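The next part holds the structures, each set out as structure tokens.
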Structure I
Amino acid sequence: MKDYSEQNKKAWEYNAYEFWIKTAGTPAERAKQDMSDPEKMLRRYAKYFDSYRGVKVANICGSCGKKAVPLALLGAEVTVFDISEDNRRYAMETAEAAGISIRYEVCDVLEADLDRYGGYFDVVFMEGGILHYFHDIDEFMRIMYTLLKKGGKMICSDFHPFTKINDSLKLETPVMSYFSTEIFEGEMAHARFYEDEIRKQMPRCSLRKYTVSEIINAIIRSGFCLKQFDEHPAWENDRLPGEFTAVAVKA
């Protein structure tokens, strides 16, 4: 495992299970929410799926299963790739409480077992801001391409590169030159919810933020046919970009 992956793993295993309990409820409570309307729990991402039943989905950096469980409830065969054992515990307990099964691979997805998963999935899906955890976006996109079957689809939703220069999502992350290629240390995503004394003690992540052109060109260079690139407003200010979704197909 790469050094920066080890660093990010330490950050994402710091009190993560307890955090999900505090913010999302117990696995049983979360499962009840997911079961009530699983498609609603997918939020805007539902429109990017053509179907669910029997579809093999790789949920990249799928965290606590907040999208994996609803997808499985809708009939998808879901495999989560995520670096955190704490995330796996919460996701698997939620899936059990919901009466469905998901597969959960605790690993750096760049080191996924391609003998097993190469060409296996119909869809690779990611959301919630994950690209900055990977220092080589070309390598990342090549792995996404390899995981898919021919004709398979990638749904890549992430923080908009505008957030490099403006904290439009209020994530309390550092801003920098839009064209910076710097690798820097930053807080893990939910550090801002802790009191300052605890926050100071939390392990930090090793991050790299990308521009729009870096993302699009990496998708194209990896062999994908880019079909759609949507931009979404910031959560609290619809005048500013906050997220994007790229849809691409393995030709």
Structure II
Amino acid sequence: MSWFERLSVSWVLRKHALPDHDWFEVTRKLPLLSGLNSSEKARLRLLTTLFIHQKVFSGAQGLELTLEMKIIIAAQACLEILAFNIAAFDGWSEIIVYPSTFRVERETENEFGIISTESRILSGEAWTKGPLVFAWDEVERDSFQIREGHHVVLHEFAHKLDMLNGRANGMPPLHPEMPVSEWTRSLSEGYERLLERVEHCHGGINPYAATNPAEYFAVMCEYFFTAPALLFERYPDVYRQLKAYFQQDPLARN
């Protein structure tokens, strides 16, 4: 970080510091953060402060966003970049929050060139270079209790990290010391194994992960933080790759 960046961060922390009461009152209710040590919590508060200052939070359909709601989203998002710089979430600026699940319509074209409109009900959505969209009731449901393999905030922000290479494909920019071949082998083998399990109706991992490699990465990130023991048991190589990528070990916090 340059001296100018350090000066800018220092200014934000002074002028836009999160009130102690709000920070501690909110974060104590988030079980995802309970295993962090004191230095990790301090780092998380710094990242969360910068994040809330940098991003525009917009409520949809009349929803009014409070500071508490912003902290709930931002703190859990910043857990994923605890070992990174806040610049990992650069390139986009807005978070839109609906009161509940929202409907989107997309035009799709099949192999015969026929265009049709597809309607879907979503709890979260991430756009490349664009906003992140959440359903608040889904954020609440995932935030105040551990739901193994289910966390809409972690899922959508994992997509944002994945998109840093230009598109969501399950291959985020890796650290220089991480061999691309090892990442590709571990996640590809895990993905293929999951496809086989889903085909034979074997449970254990959210089958939505079998949609495509991008969703596989996002869902595995959910398991990494919410159910690390289960992920390590079922896909140990994937766990090791995510441990190297996030530079965190949730198993050691339990």
> If Cα Rg over 2.2 N^0.38 Å is computed to be 0.96, which of I, II is the source?
Replying inline: I
>> Suppose distance in nm of label points 7 Å out along Cα→Cβ at positions 182 and 230 works out to 3.4; of I, II, which structure was it derived from?
In response: I
>> Quick check on the output: 1.29 is Cα Rg over 2.2 N^0.38 Å, for residues 126-165 alone, derived from one of I, II. Which one produced it?
In response: I
> Which one of I, II has helix-only ellipticity at 222 nm (-39500 (n - 2.57) for each DSSP H run of 4 or more, over all residues; to 500), as calculated from the coordinates, equal to -9000?
Replying inline: I
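For structures I, II, calculate distance in nm of label points 7 Å out along Cα→Cβ at positions 142 and 190 and state which one comes out highest.
That would be structure I.
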> Given a computed value of 1.06 for Cα Rg over 2.2 N^0.38 Å, for residues 158-237 alone, which structure among I, II does it belong to?
Replying inline: II
>> Given 3.2 as the derived value for distance in nm of label points 7 Å out along Cα→Cβ at positions 94 and 118, which of the supplied structures I, II does it correspond to?
In response: I
> Out of I, II, which structure matches 3.2 when distance in nm of label points 7 Å out along Cα→Cβ at positions 54 and 198 is calculated?
Replying inline: II
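Where a number appears in this text, it was derived from the coordinates with a stated rule and is not lab data. Just so it is clear, the model here is predicted, and its values are computed rather than measured. Cβ atoms are built from the backbone, for glycine too; each structure is taken alone.
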